Structure formats: structure tokens, C-alpha cells
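Student: Next up, some structures in C-alpha cells.
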Structure P
């Protein structure tokens, strides 16, 4: 049922069972007075992201322009010797400088603004711990990727980008499979659904959608903020259905079903595999263009060749800039898949009214923009706008009424 005067909310579970709200969590109900609040929040987030990108770019350019990269590479070569060690040292120094330069902006984007908007309740210590884990994970993956690229640049100067594509694409598949067991638990506590009726209902919904899942788990999003969500993560035997405790506590069963049906639809329609293929194609373009740029710019920048570790800042610049250029394409593909998942969810549940209610509730909780700027939507949005999704649900309602 709906929250009353900000008091802890109890959601009705399967067949009238009552699911208690997570301990210490208060369901806030609709919190945005108007779409202006959401637009203002996202405009600030986008502005800070743009500034952070510019600052990070300036740091990389400074490493090359001032000769600091060449001096450090020479010093590391004398201290450490081999190319892999020099590459690791360069990545550590360049990455640390960029992280420190953008840390105030990351703090504003990730902690201060969400905290002021009511999206985040996590204390600063907890946020910093999560940020540290994220940076450590990202640094480890960047280390493996960069060492692989430089090894292949030296071993196969002409075809390094093709071999790198194979290795990086395979690594992405492995990470996707390992995410439920090794990555998600780094940031959220996952516990098996203890209510047998709830678990049976979720698995029955998955069967109707045509998806087999190994487990159904609850993620403790309430420990960090008010956001509610669900996800289906992993591949094959590692596939796991995740439901946030906030979703179970704040949403009635029919709305939980449509949210889960949307997530299940991504797997039922093979969206995960399609996404991996699209990302692999975009990565191929990025690596091929990077190969051309390295060959053209190595000598003018004083590098001994594309495989010279002095060029670590250049390689990071190229991969970052070209990666940014692919965002509109990947975002457009993502919106296409999200629209299809919405259609499948509506067909499976035949509950357009519940879909609309869930979208409204999620939009308020997650401070989603109802009508984002059209250009920003085309370039960056991974999901259709809230109004578009609700309009599609109303159309499905009319279609289902005509079939009745």
C-alpha cells in the first residue's frame, strides 16, 4: 500500500502476504514536485560530467605536451627494466593523476548532488569505500587491457588491434558471466529470497517469459539510498534474478511483476548477446581508428613507435575520445532494446495499468526526466523517456482492450 506521512511502508506480497520494509528504510513516496526538479538535477550532472571529461583530457594532454610522460618512461625503464613493468608504472602514474584531478568533481556528482536530491542516504565513509572498490576494479581491468594491447603492439604491429579485439571481447563475456558472483556482491549484499511463495511467483514469471534462472536474490539497495530496481544478470548457469529490497517494500505485486518482466525480456529476446555483438563491433571501429592514429602521431610526438610505453597517455586519449564518439550509437541501440523489452513485459503480464503505475513510481523514486531535451536524448539516453514508455503502455492497453 502507499506510504502514509512518511512512515515505513508495507507492500503486499503474494496472495496477500505482507513484506516488511527494510530495517531503517522509509519509503519516501513521490518526491519530485515537477519535471523541473529532475531536469535541473540531470542538467547539473551532465555539466559536471562534461567538466570532468575536460579535466581528465587536459591531464593526459599535459603528460604528453610537457614531456613528463617521456621523462617518467625513461626513469621507469632504468628502475624497472622490462616493457610490461614500464607500462604498469606509466598507467599507475597517469591514472592516479587523472583520478586525483577529477576527484572533487566525482564527489560532487556521485555524493553531494544525489545526497541533496534525496537519492542517496549512504554516509560519506560508505560512499568512499564503494568508490575505492570501483576504482580498484577499474584499475585492475585497465591494467590487464593495457598490458595486453602493448604486448600485441610489439608482437604484431599490423594486426594488434584485431587480436586485442578478440581478447577484450572474450574478457567482456567472462566479466558478464562472473558479475553475479564476483562483481555485484562487492557493492551489495545479496541474500536468497526467503519467502517461498514470492520465490515461486518470480520463477513462474520467468518461466512465462521463457527464461531459466539459477537463483532469485534480494539486493540491499536501501542501505545506500531510495532507488528501487530489479535486474537479471549473468549468463547461462550464472544467471541470477536480482530484486531490490526497496522494490519489494514499496511496490505492490503487480508492479513488481511488470518491472521483473521487463528485465526478463532482455534475456528472453537475447538482448544481452545482441548488446555484446554491437559493443564488439563498436570496439572494433575504435581499435582500428586507434591503430591509424598511433601510426600517424607516434613520430611527431617523439615516440619510438606505437609500442613505446611513453605513449600511454596518447593511447588513453584515443581510446577515450573514440569511445565517447560511439556513445550515441550504443545509446540508440539500447533504446531500441528497451522499447522491445517494454512490449514483451506488457504482453507477458497483460497489465498496462500496473506498468504505468510502476513507471510513475520509479520515475519519482529515481528522479527520472519525463521529457528530456531531445538532443540529449538522441545522443546519450539509453532508455526511452518516461513519457514515451507510458504512452506505449496506454497504446498496449487500448490494443489489449480491443482483443478482449
Structure Q
């Protein structure tokens, strides 16, 4: 296949179809910069990249280019918390307040840890408008969440905790381990497994960080959907979950040093497709890779059990499906043609997932953000994932 974009990296001959689909995405979807990696049965069979790391297309996307992956970060955060469960330090059915006493405020004394993992805690947003910059202040966010009254009776329904998920689980990690989520991730997961992935990015990594290209504001405003209408209402739970504090939704926020430096474990992980494929590749083969144990088999199976499915109270009634910290494939919008995958996608297009039945760990990161024409499933994934499964 010919393409004007140079595709670099390695690809097993058996998986050549993935590389071809990758190249085709530049023609079909005007990709700017992107990388995809696939691990099968503990072996990296695809690790390719191409395009540019900036909107002006002056800086080539390189082997070590990292990108903000938005909610794809949630799966990595969940792995950190599940490690504590494996170690007997965190009980998913114990009250959150056992580990975080201040959380007992406003009728939350009996809310179990399980509800934080499964988006059932009723804390997807903070009602009071927060000042710009509050998202970068860990104490401000966790103090506000501890005091917040649930938006619904915890456990009675579910709603996507788009940003608060990371602070809720991250505070449990901090209370139990004594480490911030970003530090814990480096010490216990990324470091041992050799992952180029961080929550809380040092300034020295800015030079290799891709510039995110946001969805044009006019395109966002043209959407006539229940979700778009909810986002246009400043009093809605949807708006407050995604735009409080107000600078969360400002174009360009994610390209600032303040955003990159902060620890926002639901939304500002920075890493490579290779890192995502590797960590999910470990989970796809029982939780161990290259002598490093990430999670026990029992933890992986427990994490994949459906906890929440159906109309999402935050996403304006659209469906969502969750296990314990991981998003599960929706029957209505299947990502993978076979198996029941688990992992997490991110706003604009990134995704990481595992398929234990097929031994697949998959990672895709990019810098051109789009709104999928079909809810939930980014069209750029389709050819890559289909080609992966076709090669098995």
C-alpha cells in the first residue's frame, strides 16, 4: 500500500493487515500523528507510528513520542488500585470511609469501595462551581468530593465519573500506600514493567509530548444530540461532570505545562501505544509479563465482571457498561469482533484493552481528536482491530 506518510516501527508479517489499516487511516481520517501497538501472547507483533506530533506538522511523531490519553488513563489507575486489593490492603466491599474517614460526610459513611470502581457512587461532579485551576489542586478536589452529597442514592444507578473517578480511587491509593497515584504508578507498575506512561509529567518530557489537536468548537456546537444539549446546560449533571472547574473544557488546556504536571488520574495520563499494549498484554495472559506480576488472575477475572450496564445518568441516557474500573464492550457498539474485552477508551480517540481469550493487548494513541459518528466507537479503531483479529 502506498501512502504519503512514512510508517515507522516494526510489524510481524502475519499482522501486515494492521499496518495497512494504519496507513489507510491517514487517507480516510486525515490523521495528524498516531501510534498503534499490539501484543499477542506476550509478544509485541505490531509497534508502528507515523505522522506529526504537532498541528503544524513540523515535528515528526517518533518512537518515543507520548500523548495525553484522557480517560484511557482510568484503566491504568484501576490497575494500581487492584494491586492493593491483591495485597489485601484494600477491600472492595468495605466502606470507603474505612480508608478515608472524611469521606463519611453527607450520608456517605456506608458507600463501598466497589461503587467507586463501577461509577455507582453518585459523585460524578461537584455542584459548587470550582475556580479555574482547581483541577490541579489534589487537596481541593478530594476535600470537595469528601464533602459532596451524592447526586443519586449510591448503588441505585450508574453514571460516568469522567474526572472524579481518578481522584476517588487515587485518594484511596494515597491513603493506603502513602504515595500519590502518579508515584505509585511509577514505583509499582510502570517502572517494573518498563512502561513509558506517567500521570504527572515532568517538564523534561515536554519536548517529546504530542500537541493535542482539539475538536473544532463549531463542530461540537453543531451536534444535535441529548448529550450535546446536556453539555450546553450549565446546571446539568453532564456539564458539571465535564466542565467544572470551567477551564477543563477550554481548547488548549491539555497542552499546558500545568495540565501535564498535575496528577489527574482519570484524564491526564501521558504515554505511548506501546505502553498500553504492554500492560494490557500482561493482563491478557494472566497478569504476568517478563517475570513481572501486575495483577493476579483472580483480580483480572473479578475486574471483568459486569457491575454497571444500561442508561448512563451522566451521559444523557446513552448506554455504558463497566466492570471494576474498566469499561467493558457494549453489545450495541462492539469494538472487538470476538471475545469480551476490557480496558478503557479516551476522549478524542485513544484506547487500551485486553482480550484474555485471544491473548491480545492493544494500544492506540493519537493527537487529532474527533467525535465518533457512531457513539463510543472511533472509526479509526475499526480497521486496526479487525485486522488484528483476522491475523490470529
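Here, each number is a calculation from the coordinates, and none is a lab measurement. Keep in mind it's a predicted model, so treat the numbers as computed, not measured. Cβ atoms are built from the backbone, for glycine too; each structure is taken alone.
Student: Determine which structure produced the value 25 for relative contact order in percent (Cα under 8 Å, 6 or more apart), calculated from the coordinates; the candidates are P, Q.
Tutor: Only one of P, Q returns 25 for relative contact order in percent (Cα under 8 Å, 6 or more apart), namely Q.
Student: Here's a follow-up. Taking mean count of other Cβ atoms within 10 Å over residues 266-273 for each of P, Q, which is largest?
Tutor: Of structures P, Q, the maximum of mean count of other Cβ atoms within 10 Å over residues 266-273 occurs in Q.
Student: Starting from the value 4.3: which structure in P, Q was distance in nm of label points 7 Å out along Cα→Cβ at positions 130 and 298 calculated from?
Tutor: Of the options listed, only P reproduces it.
Student: Looking at structures P, Q, which one was helix-only ellipticity at 222 nm (-39500 (n - 2.57) for each DSSP H run of 4 or more, over all residues; to 500) calculated from, given that it came out as -22500?
Tutor: P
Student: Using distance in nm of label points 7 Å out along Cα→Cβ at positions 50 and 370 as the calculated read-out, with 2.5 as its value, let me know the right label among P, Q.
Tutor: Of the options listed, only P reproduces it.
Student: Now for a separate question. Consider the structures P, Q: one of them gives 17.1 for mean projected area of the Cα convex hull in nm² as calculated from the coordinates. Say which.
Tutor: Q
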